[in-house]
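Input: structures, listed below.
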Structure 1
Amino acid sequence: MVNPLPLNPAAKPLDGLKVIELGTLIAGPFASRLMAEFGADVIKIESPNGGDPLRKWRKLYEGTSLWWYVQSRNKKSLTLNLKHPQAQEIFRKLIAEADVLVENFRPGVLEKLGLGWDALHALNPRLVMVRLSGFGQTGPMKDQPGFGAVGESMGGLRFITGYEDRPPVRTGISIGDSIAALWGVIGAMMALRHRDVNGGQGQMVDVALYEGVFAMMESMVPEFDVFGFIRERTGNIMPGITPSSIHTTQDGRHVQIGANGDAIFARFMRIIGRDDLANDPTLSDNAGRDLRRDELYGIIDRWVASHPLSDVLAALEQAEVPASRIFSIEDMMRDPQFLAREMFVRSKLPDGREFQAPGIVPKLSATPGKVEWRGPELGEHNVSILQALGYSADQVAKFRTSGAI
């Protein structure tokens, strides 16, 4: 048995991992953000001409997006004009000592610059290259542009979201990008383990946004293949899983109740005074309840509507029925569970003003992630990164003059 290395209590799980990010907006930057939060040394390469467009997205504080400060935390910013020969030389030096490259350009963009997978793999055979794109690196649609919204549409999520008598709707966030980012990180960790444990080389991790969403679509494929069944929009309910829906209280609040477990349903009916339904053998499983779902939802709607939210939640907690009010961000930031789990961390804006940012997920017991600094200013780390690569101050100045950085 091989003895484990001595534990460094200050170490983070990705300490020593060198990651280069060639991403903009959401998918690529979110993937590298997760790695940066757990100790990876992430260098974010940005265009000298304004940098990542996310710097100007949504709510701005003194000209910079608050989202930017979260999405790019723990990263270093290096500006490179990758069309410039000197910038490409710098990029290749970075890649030569990197473990992971994360990029979300349209397929073919890096190849046109001479920086595609074949070239970079030859330069550094240990490199893991995470490629996030709308439709993947192969197939008839590979050259088409694709954002998260397109991936959600093609991957099946939009088709089933909303009410059956209305057009499909979107979720309130760019979830397709974030799902793809998670697959990208998972793929990178698998590739790194293969490289480091199995004696393999680096490899390419190819994630298409639509496939990342499609992978979440539960039982859709076999249900269609075997039964010809197409899952449709069903609003707040899930046919075959009853009761599980959102209801409105006497004081106009909304509550999600998931009483679809057999024993849970019986407890729920008893707490609302419907022992007859709790003891009804035709309602003892999901299939039976689903046949009478309109009746059951009507009963639950009326019970919830006759009580304020606080009483509804108290009764459901007493009966051990999974439930939650529908949280706004204001609710979250005051909630004892969120606070106890340290789901908000304090950081500082450039002028010193403190602000709250999302906490770290997942929670690791021995080597938790940490926020070291907010998203950097554009090119904030140019000098330190370039000097670490062996360039002199004079060379850095010439790079700036020539437009390479």
Structure 2
Amino acid sequence: MSKSAREETAEQVAFRQYCRQWLKDNRPGDPPVRLPLSPLEIMTEAQLTYLQKWQKSAYDAGLIGCDYPEAVGGAGRNDCQRVANEEMIRAKTPFMPNVIGLGMAAPTVLYHAQETVKEQLLPRLFSGEDIWCQGFSEPGAGSDLASVQTFAERKGDKWVINGHKVWTSLAHFAEWMILLLRTDRSHKYDGLSYFVVPIRSALGKGVTVRPLIKITGETGFNEVIFEDLEVDDIYRLDELGKGWQVAMTTLLHERGAGELQTPRSGGMKSKATHATNTSNLIELARNTVRNGKPAADDPLIRDRIMELVVREMGLGQNQRRSRVSALLDHPARLLLQNKLLASEIAQDTGALAVEVAGASGSLYLGDDNAPAGGQWPMAYMNSYGMTIAAGTSEVQRNILGERVLGLAKSK
């Protein structure tokens, strides 16, 4: 829900009107292929091409990079990206494919990179011409992120990188990676540094990308192996040994980037993403017959759906609170809460949808008899990745308890 016009600045009011009209006149046509549930599941060139074209048109119109300085490819506006996001959600447009770039890499590069690097990388990131991925997790360092062992050794004005990253969404299409690695093995936190590295141009020349097939059959995740990849020192972000602090910038934005990847389907035909929210869950319950009656007539089902509706609406109101500076006593609190709640609501919604569908809930993509084209079981299976990504739900609760509420550290 947007602020009322009188609560917004004159710039925001005018920009909202502009966005609304532009989206009305330039809404993209039906996709030529089935779109995935989110950018993190893009697996074909056809999907990517359609979505990149949409992001480029939105960027050219000024709806992407709104609040970034003009010198780095932004529009130089003040708190207007929120307005553009709200209007795109309202218009039910496709999601942006470069969600990692927009939600995580861009703010990190802006705050920590050299000016020449910002000017080189950010315009093509905003336009979607360069897709980005995130190199954080490793086979032996997931929730304990500070234990990463990918290592960079200095060689003159270059660094030679060796190591292994995993669960790397979009690496199969990415031009660039934000990379947390180790430059000193004698210190756990102070031995970490942060780089942006080209990976697509280095395939077969120091970089190997291997897709990981998920339970859904999709290949959004990858593992990335570095073997003597040379990177210029200019692509190191901030000072040597400050990687953990830079990573916190990334994680703070990662946990608040959900708006950019909200599934939207309104008006699109069957090849488009089916929005797996409570509105569509209600529709499923109304159209599913159980014991001769619509599932929506079952009072227990209605109660469970309404519980999810309340949670979903509460999440939306909580997101609105993040715009009120007086409520931000702990800047990360609302973002941490929102990530935790959004991922678990999505999981519970998918689980109930599969239950409501009954036996037909086992039917998958491509089956003409599958409710909503088989999107619900895919959403449910994919939801487990989101309760793990950006810190598991257990880790989020520990952070909220220890750092926000001041509770004793868990053992």
Structure 3
Amino acid sequence: MKRIAIVASDVAMPGEKGLSRLHYLAELFQKNGFSAEVITGDFQHWEKRPRTAEDIGRIQSVSSCKVTFVHETPYRKNIDPRRILSYRELARNVQKYLAQNEYDIVYALIPDNHLCAAAGKYAKKHNVPFIVDVEDLWPEAMRMVLDIPVVSDVLFSYFTVNAKAAYRCADGVVGSSDEYRDQPLKYGVKVPLAKTVYVGTDIARFDQGAAANASRVQKPEGEFWVTYAGTLGASYDIGTLIEAAHLLRERGRTDIRVLLLGGGPDEARLKAQAEKSAAQVRFPGYLPYELMAAYLKASDVTVNSLVEKASQSIVSKIGDYLAAGIPMVNTGLNREFKEKVVSGGFGVNVPPGDAPALADAIELLYLQPETRKTMGDAARRLAVARFDRPAAYAEIVDMARDLIGEKHQA
């Protein structure tokens, strides 16, 4: 069996909050004849707490692949200098761990750029294929928080240097959008193999979870649900969505409710805004995945709510939104996704930060049930065709096989 190391700073394991796609991918490799090992930190990023010995034992016992936790120092917030120091420490410790082992191929995630570059350095030294998975853009995403000419360039140069180093080592690149797939080209690096594989969702699991939890979702007769699922943080324009809910109430649309599924650093501020404006907004909080699926299936419209400066293109929640089979209102400015909304026929685009336009779009869908049905059917078809993980992620396994074959022939 060929050994593959899957290296990432933030991986949600079974039973944990956060994005679990790397663990899912590792188990898919394991099912397809590889000996897969996930190598990550012992700090749970989304819950902001160290993993205990009990956590680690439970995760390792339920995983079909090997899972190795390397030490990193805890940090308190997403935007925190200590997070950067923690990732540097993790990169050093992972590099030491890799040096003690042998692998046939290495797969690493950006971000963190430094950790990915360290994994690439190992692959280059040992002449094994290296695949970079671009899930977010660092330092580009950081400019949303701090964008000062010259100053930001200096502060973020560390991330730029390491991203370029990682891409230079890469034999393959996987992007969660076409834009992310082509990111190495912006650094002047052409990677031999490149594929777009959306973060997506396991549609069978989504459907099973939604069906099993449908009775737990209490939707009053006649209510129209507009739902956002995800982080309540700086990249997401939830304030404008709350303002749109207030405008809809002022227009007499008292049966329209906005549901915010999730939590995050802006939760308290957003709750205060909703209370002050008397908007029809509910905060169910962070829900287990299967219950979230049931809420989405019970909803009438989803909202992909991004601020103007957001660097995200096709975010992780899109697969779940599409699987729900309901229309989407998109406020993101990413050209690739805006074009997909139109060409796919599953929703409408509105400018970020424009509460009246967002309210208009929601109201239009509220008034047109046939349009909602047409868009919802289109959403579901696209989910099955391009966002279903078992089929989509098989392309990543195929890339790994191709690269191992190429290396053996060299």
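The numbers here are math on the coordinates, done by the rules we state, and not lab data. Model, not experiment: these values are computed from the prediction. Cβ atoms are built from the backbone, for glycine too; each structure is taken alone.
Structural remarks
- Given 67, 46, 43 for Cα extents along the principal axes in Å, calculated: source structure among 1, 2, 3: 3
- At a computed 2.6 (distance in nm of label points 7 Å out along Cα→Cβ at positions 210 and 378), which of 1, 2, 3: 2
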